[in-house]
Structure 1
Amino acid sequence: MTRLIYAQSYSHDPYFNLSVEKYLFDNVKEDEIIFYLWQNERTVVIGRNQNIYAECNLPMIEQLNGKIARRLSGGGAVFHDLGNLNFTFIARDGCYDVEKQLDVIVKALDQFGLPAQVSGRNDITILGRKFSGNAFLKANGVNCHHGTIMINVDSLLLESILSVDPAKLESKGVSSVSSRVANLNEMTGDINVDNMIVALKDAFVHEYGKEDFDTTLEVGGKSMVVGTGQSIWGASGSMLKMLQALSDNQKFFSSEEWIYDKNPSFTWTAEKRFDWGNIEICLDFENNKVSTAKIYSDSLYPNFISALEETLIGTPFNIESLEKAVNMAAKQSDEDVTTCCREIKSLLHEKM
């Protein structure tokens, strides 16, 4: 029987919250599904493969004493403040079910009389307006599905800080970020972060046919409580080990190397937006072989994008060799990237 683990962070620091998420991802057991809720204060969180300089207004964020964070999953940039609630589902292959997980969000909104629907590749909408974006990660049989829930986000700040590609908006048939997204409290005055947390927890346990969670973890407050509930969470057996892992993860997520990445100039680039996301391939050469490769993308296939960067290095700069590199990267990916491969090869043919 599946064991339900509930985790909640009382910290508003993005680097700590991402470190907790990674700890849960690294330690989830075969028969468990973890549901984690967390909030960040004035933070832009970008996808693993995105170019930070193209995604947000860095000077404005610095002026507001905000933070920049880069997550491990793919997808696009999002703005968090305390009017936003983040959720994460973590489970191994046997317990992971995206449809059930999305249904948790939909059923939580049912409690407020709001008809939520899953839309497109990673959005949840109400009456055509997006209040939740989702992203995904898979590694070694472990899956992470996380997303935002906009309850009372400062929409003026959101639109000012995020530098959205106009082509992305055109593909959605809208002219601005503000016309596409919506806060839930615009639709009903009955909703706030606290009662949304209660609704989500209730929807989660009922979706999985239980009365309550097996274990509850609370982190990031004045004290850390681990393993309350009906039974102790196995992965939290050593508090010292857990604290060391959280500290190491936090150093990683807050490091400039991870957040800002290298942004050198390149001699050859190819860029295009597809239904599965935008991609920009940037290459440098030495002796007609690729010496440096960087790929920026908001696709939901971060492992494939990272693998493609690696396989391109050392590849002769001709169409046949580049296509082989794309195929090799696809074989290394856990995801079905057949369409991505075909369209990336088409882009390479266009630009060569």
Structure 2
Amino acid sequence: MGATRTGRIGRARRTERAATPIAFVKAVLLAFDKYRADPSNALQEAGIAPSLLRQPDARVTASQFEALCSAAMQQLDDEALGWFSRRLPWGSYGMLCRASLPSPDLGVALKRWCRHHRLLTDDVVFDFSVDGEIASLSIEEKRPLGAMREFCLVTSLRYIHGYACWLIDSRIPLVDVAFPFERPPWGDVHGLLFPGPVRFGASRAGLGFAAQYLSLSPRRDERALRAMLQRALPLTVLQYRRDRILASRVRRLLSERAGERDNAHTIALALNVSVRTLHRQLDDEGTSLQAIKDDMRRAQAIEQLSRTTRPIKQVARSVGYASEKSFARAFRQWTGQSPSEFRRKGGLPA
């Protein structure tokens, strides 16, 4: 994706966790075989010892793998690393990003990405669709990809998901990630690459996410794009951290789990973020978990007091208060009235 050469792997990089399977390294080396080129310099530049290639369970760090891909793309002048029937010259994916950059929202950007990708190759075709609340991207394989199939499909989905996250400056959680092959021995890495449930043995490679992200507008410009294209790592290896609609997702989750005693830990677990990230990102959006809970409780309480004749004690319990007294105190803070006063003015019995 337009990554620059990274030189020798420094001391700081050696402290990274080695999570990338050696199978992905071997997939890159298949491109050297295809073009009858020597990978020695690329392996050396990435700090990957040739002896690791003989260890089926070996792993390398994200930085090592980035350096290998960067060196290979430039040496072979193929950003697709041999996947397709023709080369994608250096800068092809940068051009793809640039073509989608001026879009008014993410939905338009993804449509443009899928359409323009066909100009690069017709060996695989991206399909974009929206069904109700779920947006989906899938890959139709137009020709056999052979031994490069897994790496091609995984990386292609990471490219478009990573670019989408970067474009709107938001983590986009995935509700479904699918691959049309059986789970490989290194299948755990797919869960690291994609923030959502991963399944194997599907009919196509693809991913799905909440359609509400499609309306978010891009937050990047040409200058930011040039800076991003200097390194492919954030788009192809690491998950994006920030979520611009996290508060909306929290509200939906609490609504779906009404009556459950959710706390920060259970909510963070359900949303696939850390508790620290949950609190920090909600603060960035100008709210907090407690504020969201209070707002939902207030709305639910007002709805029940206005439209039902349920006793106030039952209303209190249904919105999460152990006692009628604590509920009444909170309700007065929200509305300036006690629950019974509010109900009286609404014409319903207390």
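One of 1, 2 was used to compute FRET efficiency 1/(1 + (r/R0)^6) of positions 48 and 256 (r between Cβ atoms, R0 = 41 Å, to 0.05), and the result was 1.00. Which label is that?
1
The value 20, 14, 11 for semi-axes √(5λ) of the Cα gyration tensor in Å, for residues 136-207 alone was derived from one model only; which of 1, 2 is it?
The value was obtained from structure 2.
As an exercise: relative contact order in percent (Cα under 8 Å, 6 or more apart), calculated from one structure in 1, 2, equals 19. Which structure is it?
The read-out comes from structure 1.
Given a value of 0.10 for FRET efficiency 1/(1 + (r/R0)^6) of positions 104 and 200 (r between Cβ atoms, R0 = 25 Å, to 0.05), calculated from one of 1, 2, which structure does it belong to?
Source structure for this number: 2.
Given a value of 20.2, 59 for Rg and Dmax of the Cα atoms in Å, for residues 120-271 alone, point me to the structure among 1, 2 it was derived from.
Answer for the origin of the read-out: 1.
Match the computed value 38 of percent of Cα pairs over 30 Å apart to one of the structures 1, 2, and report its label.
Derived from the structure labelled 1.
Of structures 1, 2, which gives -10500 when helix-only ellipticity at 222 nm (-39500 (n - 2.57) for each DSSP H run of 4 or more, over all residues; to 500) is computed from the coordinates?
Of the options listed, only 1 reproduces it.
Read the figures in this text as sums done on the coordinates, not as results from a lab. Values in this document were obtained by computation on a predicted structure and should not be read as measured data. Cβ atoms are built from the backbone, for glycine too; each structure is taken alone.
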